[in-house]
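Throughout, read-outs are computed from the coordinates displayed, never taken from laboratory work. All figures in this text were calculated on a predicted structure; none of them were measured in a lab. Cβ atoms are built from the backbone, for glycine too; each structure is taken alone.
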Structure P
């Protein structure tokens, strides 16, 4: 009887050891995202040159007085990009894609990935650098996945499945930004069309 109890106790430990949970970035409650989307939903979408010394172009939602607010994508002159949600011209949360590094999260709490290997490098949280456990490096990735349809996904994966935040590029040139769970869009996101329109989606 004691041996049976010992086996039952060991099973959960082995399962949890297979996948370490990472505190990668802030978890945005669905209710908060709903309020944000309700507020910015009526804002027009379009293309704007970035002001205040910034170089590059913004495609996304704009308030009636031309402030960057809502879902959008900023592309710098060096082709680095920032995609996600903005408030009053300030990046709040999303994906920053550089030449060699991808960062997913907010300005103060995010995970960094090496784009050459796809592996996570570290987590930055409130000014502190948190190392990634070795057991998580082969589980959590930032990958580019191509499909027979001609579509392509660039974003976070867990054990090879779309999981976390990513960009799903359609073969027609449009793309979707949002969160994924078990390969499917989950929660709020936005479709960016080729004619500079944005459609906020809830899954």
Structure Q
């Protein structure tokens, strides 16, 4: 079974990064659906390090505001939802439940923090891609970005935890009238080899 061309257009071919948003709220139930789809994507040893803070309130956005770069300020403050996609550096604590058929926690618990962070970054980035596909699949538009002060975001939203921020993703209903033409992509022969 394959997805229809229409479905592929929604999640890939016609999906765009949005910077302007319609004044239309995103229901919390939709955010639950996005996460419920996201969590099903595979990660190494099912480590699932992704942790998300959905910032919807004006107070939450004001808290986030000082951490944003100037170029990301307006589009983030006007987005219906800002998802802070973080990564739990001590993901291994959940492995007895998430990977129960062996002692996977033992594989990771004594590794240096920088190695754990690299593993969490790789797998939370993978989950971040699932997150955007899931959001698009349920009718939301996305505006993923870096361009923020990770340390400040971590202090503001993840203090006292083992979670560090990876990237931000604005969510909502994009204003298609404000899109600029799609940028080019590399062709298969420029980016791929079959050996």
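For the set P, Q, ranking by distance in nm of label points 7 Å out along Cα→Cβ at positions 23 and 175 places P highest.
Source structure of the calculated read-out (helix-only ellipticity at 222 nm (-39500 (n - 2.57) for each DSSP H run of 4 or more, over all residues; to 500), -10500) within P, Q: Q.
A value of 1.8 for distance in nm of label points 7 Å out along Cα→Cβ at positions 39 and 71, calculated from one of P, Q, originates in structure P.
So Rg and Dmax of the Cα atoms in Å, for residues 79-134 alone, computed for just one structure, reads 11.7, 39; which one of P, Q is that? Source structure: P.
As an exercise: relative contact order in percent (Cα under 8 Å, 6 or more apart), calculated from one structure in P, Q, equals 34. Which structure is it? This figure was derived from Q.
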